[in-house]
Each structure stands twice: as structure tokens, then as C-alpha cells.
Structure 1
Amino acid sequence: MKRRILPALLCAALALSAGCGGKPSVRQLRNKADTGDVNAQYELGLRYARGDKIAADPATANGWFRKAAANGHAEAQLAFARALLTGNGTVKDRATALGWLRQASERGLRAAQLELGLTLLNGDDSGSDPAGAVAWLTIAQATSAELSGKSLTTITAGLSAGQKAAADTILQEAARRSRGATAK
């Protein structure tokens, strides 16, 4: 009997500090997020998005993702961009989503690079950007499975000379930024 009570008491004590199993409570995350902790802001966004120990609320999730994104959290930038692309918990806004995707992509987040490339490739009413798509898909090293069976070589072959030059410019700028980031 004592062996069952002790772990329960220990877990209860941990829940008051870091949460049982080391996972902070929603209240603890909110306190940290309110003081500007970018990781707590992102984690709180995830909790609201997933309904993890709190009622799912996409709009509130996006508010936390936006705060963390504005503070430079690449995964939050991607999460908020995806919400803006789909309109999940917010108004669809492709232009703003592309901005967040670019920021996360420039920070080196492969998932954002892939998402940005695919979004630019597929376009919408405002058109596509094949050169930008090829550049970001190249940076992400996209596979044919990720490109719905197409190959990056085939997509690149469909570009005009001007579009290929534009893609090369984007690739060179990304490489320059990457070299600058590693030198710091």
C-alpha cells in the first residue's frame, strides 16, 4: 500500500513544480509565456492546438504561435504560417503566411523550406513563383515523394532561363546568409 501512495504523492508534488513526468502545467506555461519565454509561448500554442490538457482552441493557439513567431521561434513561424494558409482559427492570408514561411526557412527549418517551396510551386489566385519554389525545394532537398511523384529536376527543367537565373539568385542569397549565420 505504501508503495502505491509514495509515487502518487511524488507525482502530485512534481505537478506543482514542473508537472508530473517533467511536463509543465498549462498554468506554468502561461506564466512563463506571459513573461516572454518564447519556448513556453510555442508550447502553449501546441497545447491549445492539440487540446492537450486544455480545451482545443485554434484561435488561442494561433495567438501564442504569433507571439513566439514574432520573437523568432522558427517552429512557431511555421505553425502560424500553416494556420494562415488553411484559415484554421484565423483568416486565410497567403501573403502573410509566405512571410512567416520565409523567416522560418531562412532560419534553416527544413519543414518550412519544403512548405514554402510547395506553396510557391502550387500558387493560388495570386499566382505561383516557380523560381522561388525550385530554390526553396532545392534548399530543402525535397524528394519526389514530397513532390507528389514529381522530381525536382523535372520541375527545374520547366523553368525559363529568367526563372532559372532568379532561382540561382535565391540560392546564392540563402548560401550567403547561411555562411553568415555559421560565422557568428
Structure 2
Amino acid sequence: MELTEKTLSSKSVFDGRILHITLDEIELPDGKKSKREVVNHPGGVAVAALDDDNNLLFVRQFRYPYKEVVLELPAGKLEKGFTPLENGKRELYEETGAQGYSYISLGQLYPSPGYTSEIIHLYACRIKTQGNAKLDEGEFLNVEKIPLGKAVEMILNNQIPDAKTQVAVLKTVMLLKSGKI
């Protein structure tokens, strides 16, 4: 069965600093027409950075849409003109003061394919040096080191609800067990 939907028209509904929302008219595989609301996003990156003792660097920061402080891996949106890996290295350094080496791609994550175009690129690395964070203006967070095994426990106990963090941590564990990290 054919599954592809064809875009017939696209109308800009909102054009913000980060998000751009469109209302698209589409043709379904059976020829009928429907509408799709799409949140267009430049994409993001997250880094699982391990020290020599297999502790991961995490950040805690207030996430306004949820009205709570969230524990997550260092992450950020993609900046134009830079590769996802370059963006990841920058975010790791800015948010934690760490510089990594032996970066390995953990693939891509579609956080919510029903309504957003966002793709998050995931990486793991080893920590080469650790300094002070270089936070952007208006950015407030706390850096924490958590043992990898404890992070997995926290994911399984629903203490880390962030999807990109869950996926990157669990993939890092699997690659570490297989000797690839």
C-alpha cells in the first residue's frame, strides 16, 4: 500500500525566532484531501559525555513548557553553518565546560513525528578536559555527574523523562558493553 502524502499547499501560520508553523493541505494516499499542522524546527543535538569512571555529564534546567526543572544531557538547537557534530561539541563546552574526544554518532531521533520536523542528532564521547561552563545570556543550569548505571536506573524509574536523554544514555550503555566506546 502506498503511504506517502502529497503537499498541495502550505500556509505560514506563525514565524517565530525558533519555530515556524505551517498549515498544509495534503492529498492522502487514497486521493482524499486533509490538513496537517507542522511545527518546523531547525533541529537539535545532544551529547552523552563520559569521564574515565563512566560518569555522564548532565544538566538540570527549568523547561518552561513543562513548568519544571528537567535533568537532561547537554543539548541545544542546531546553528546554521555548522555540522551537527560541531554543534554538539559547542553545546557540550558551553553548558558544561567539558571538551570531548572520540565522538561517536548515536544516530538521529524524531522527538514527535506527528507534528514537528525536528530531528535531534545524538553523540557520545569521552571527556578530555573539564572547565567552567560558558552559558549563553539568559541560560541558567546546574551541571551534575551521574554514574552511567545510576542514570539507567533513573530512566527505568521515570526520573529522567526527557526522550533524547533516555535514548542517548541507553544507546551509550549498549555501545559501551560492545566495546565501541
For distance in nm of label points 7 Å out along Cα→Cβ at positions 39 and 135, find whichever of 1, 2 sits highest and give me its label. 1
Out of 1, 2, which one gives -6500 for helix-only ellipticity at 222 nm (-39500 (n - 2.57) for each DSSP H run of 4 or more, over all residues; to 500) as computed from the coordinates? 2
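Among the shown structures 1, 2, from which was the value 75, 38, 33 of Cα extents along the principal axes in Å calculated? Walk me through the intermediate numbers first.
Details: 1: 75, 38, 33; 2: 57, 40, 33.
Matching structure: 1.
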Hey, volume of the Cα convex hull per residue in Å³, for residues 95-142 alone derived from one of 1, 2 reads 55; which structure? 1
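Hey, relative contact order in percent (Cα under 8 Å, 6 or more apart) derived from one of 1, 2 reads 22; which structure? Please list the in-between numbers first.
Working: 1: 10; 2: 22.
Structure of origin is 2.
Here, each number is a calculation from the coordinates, and none is a lab measurement. Everything quoted here is computed from the prediction, not taken from an experiment. Cβ atoms are built from the backbone, for glycine too; each structure is taken alone.
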